[in-house]
Structure P
Amino acid sequence: MIGAALQQLGVWKKSGLDIHVSVNVSPNHIQHGRFIADLEAALAADTALSPQQLELEVLESSAVEDIVGAGEVLGECHRRLGIRFSLDDFGTGYSSLTHMRKLDVAAVKIDRSFVANMIDDPDDYTIVAGVIGLSKAFQREVIAEGVETIDHGLLLMNIGCELAQGYGIARPMPADALPRWLADYVAPAAWQKRARQTLSPQQAQIQLLTIESMHWLQRLEACLDSADQTPPHWPIMQAEKCHCGRWILHARQENTFAPDWLAQLEQRHRELHRVGNQLMQLHQGGNAGAARAGLNRLQAAYGSITETLAQAG
């Protein structure tokens with residue numbers, strides 16, 4: 001696979017595309033006695049390519065039996081060959097913090113299972129934010145996997161992650177389609193706008209909360225519209241457990257927003273959940289028509305939330 005990647009790099013380079021490519025490797029592969037020699041031979045096969053154009057991704061979800069030995073191999077590859085390593089699927093492995101500390105990696109890639117659910121699941125959001133902070137503390141580049149929507153990208157930008165991969169950017173494509181895609185790609189307007197903005201920490205938090213609240217509403221509306229025979233996947237319906245409820249508690253502890261404003265937000269947030277739970281109970285009780293008829297009340301309660309968020313200051 002490494003040989004194939006280097007061969008493709010050569011093809012791209014001859015066509016005027018000078019980029020780097022990443023290849024996944026397992027810890028067992030890295031710890032094989034001939035790994036460095038074989039890698040060096042593969043790189044020497046095409047003298048027109050720079051070793052810095054190859055990046056190897058270590059699968060963090062696999063066990064590293066000899067982490068000290070693996071760390072020495074990575075360090076030697078970097079010193080001798082200039083190869084850059086990243087830690088893939090971070091957060092799903094056997095000893096993530098040890099890997100962060102012991103392995104000589106330039107970048108950490110947050111596993112898609114956390115990123116995909118971070119808008120709906122406060123725990124996954126907390127994990128993503130924690131990995132971003134941890135990576136910066138260890139002076140590692142951080143890349144989010146599984147970015148599938150514009151809102152995923154906005155949330156990540158607001159918490160300090162500006163590098164990503166996923167269907168929200170592009171789907172897999174043949175190698176010969178890549179040059180045209182690179183030439184034509186334009187980032188979503190919302191990402192460009194956010195990149196130009198300088199938000200205070202409070203403004204960034206409000207933007208995050210606005211996105212998360214909108215997704216909560218859309219998820220609930222989709223559940224209320226679902227057919228009776230299809231078990232819907234409800235959003236978090238406990239007011240204290242959802243993104244907004246947990247955020248209000250945290251904001252009150254930090255004392256960064258006016259207490260009166262927070263009290264108003266909490267009151268309107270609880271009303272939104274009260275209405276939402278009533279409609280969910282109607283739907284679960286077999287009265288889906290009455291539940292859908294109450295959507296206007298749900299939207300009115302949500303409107304009061306957005307009005308309050310717009311008044312933050």
Structure Q
Amino acid sequence: MILSVNLNPCIDKSVTVENLRLGQLNRVIPGRSDAAGKGINVAMAVKQLGGESFCIGFNYSENGRLITNALDRAGILHDLVMVLGVLRTNLKLYDTDTGLYTDLNEPGSFVPEDSIADLRFRIRRRAERCRYVTLSGSVPRGVPEDIYKTIISDLKGMNVKTVLDAEGELLRQGIEAKPWLIKPNLTEMETLFGRTYQREEEIIEDARKITAQGVNLVCVSMGALGAILCSGLNVWKAYPVEDLDAKGYQGAGDSMVAGICLASEKGLDLPTMLRYGAAAASASIIQEGTQMCTKLDFEAMLPRVKVEKIW
């Protein structure tokens with residue numbers, strides 16, 4: 001089973017606008033609303049791909065039923081620490097004229113220290129029955145930036161592999177605890193190292209710096225450029241699937257995490273793990289709003305993903 005940690009749940013509201021005009025009235029084309037948060041997305045993707053997932057994290061008192069109802073409908077077991085406050089809403093805006101997505105994300109209601117301690121206890125207890133623990137996304141107010149580092153350290157000595165997908169200080173400090181795998185995107189890698197990549201070799205160079213610190217695997221998702229998986233000296237690349245009818249990029253990275261974990265759970269080799277991740281991400285991109293990959297689409301994408309060793 002894969003234990004998915006979600007600290008900052010939300011409702012993703014996806015809308016479309018034709019020719020966004022800043023400072024003026026814009027008419028939106030109604031879209032959809034999805035219960036989300038990166039950890040919730042991972043749990044949904046694992047479940048839809050045929051795996052077993054358990055979601056743990058924070059939820060809010062005023063409208064948190066939107067999250068629990070969605071998890072219940074999906075058949076995903078959950079253990080959420082209830083906090084006073086309101087579930088945040090994130091606006092995902094797509095401009096048909098430019099093809100650009102704009103995210104307007106709320107921060108999340110405040111979480112007190114006793115709730116954080118409660119969550120850490122629940123994670124340790126649940127992890128005893130899981131093989132993987134994924135830690136994904138931003139954190140609400142009140143949660144320190146070393147929280148992922150703390151949780152990964154809490155799980156040391158247990159028979160569990162930790163996966164970290166975060167940005168900024170959450171990622172930087174989380175790396176210090178030496179998770180099994182991290183999955184930054186290109187922007188997150190550039191922020192981490194304070195540089196703008198011009199060549200693929202530069203990405204590989206920095207990924208190897210991370211594995212040298214004790215992280216087993218670094219998977220960098222690069223959007224239209226594909227993805228790479230670095231295990232130190234060895235590097236594989238997954239090339240993007242051609243002619244995708246892209247409808248929503250939210251959750252593609254979370255589906256990639258789910259695919260990689262499921263492949264590892266099956267005992268598959270590293271290039272196949274990358275193929276699973278890339279296929280799951282591609283199957284997510286063709287879904288509207290924040291919907292995760294389906295097993296049917298994943299299986300259709302799998303033979304279309306080209307993976308080769310590049311180092």
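No value in this document is a laboratory result; all are computed from the given coordinates. These numbers were taken from a predicted model, which means no experiment stands behind them. Cβ atoms are built from the backbone, for glycine too; each structure is taken alone.
Calculated for structures P, Q, distance in nm of label points 7 Å out along Cα→Cβ at positions 169 and 289 is largest in P.
Can you tell which of P, Q yields 4.7 when distance in nm of label points 7 Å out along Cα→Cβ at positions 105 and 281 is derived from it? Checking each candidate, the match is P.
Could you tell me which structure in P, Q was used to calculate relative contact order in percent (Cα under 8 Å, 6 or more apart) as 17? It traces back to Q.
If distance in nm of label points 7 Å out along Cα→Cβ at positions 137 and 177 computes to 1.7, which of P, Q did it come from? The value was obtained from structure Q. Thinking of P, Q, which structure, once mean count of other Cβ atoms within 10 Å over residues 81-88 is computed, gives back 17.5? Traced to structure Q. For mean count of other Cβ atoms within 10 Å over residues 41-48, the calculated result is 12.2, so let me know which of P, Q that is. Computing mean count of other Cβ atoms within 10 Å over residues 41-48 on every structure in P, Q gives 12.2 only for P. For distance in nm of label points 7 Å out along Cα→Cβ at positions 97 and 201, which structure out of P, Q has the highest calculated value? Of structures P, Q, the maximum of distance in nm of label points 7 Å out along Cα→Cβ at positions 97 and 201 occurs in Q.
Looking at Cα Rg over 2.2 N^0.38 Å for structures P, Q, the greatest value goes to P. Which one of P, Q has helix-only ellipticity at 222 nm (-39500 (n - 2.57) for each DSSP H run of 4 or more, over all residues; to 500), as calculated from the coordinates, equal to -10500? The read-out was computed on structure Q.
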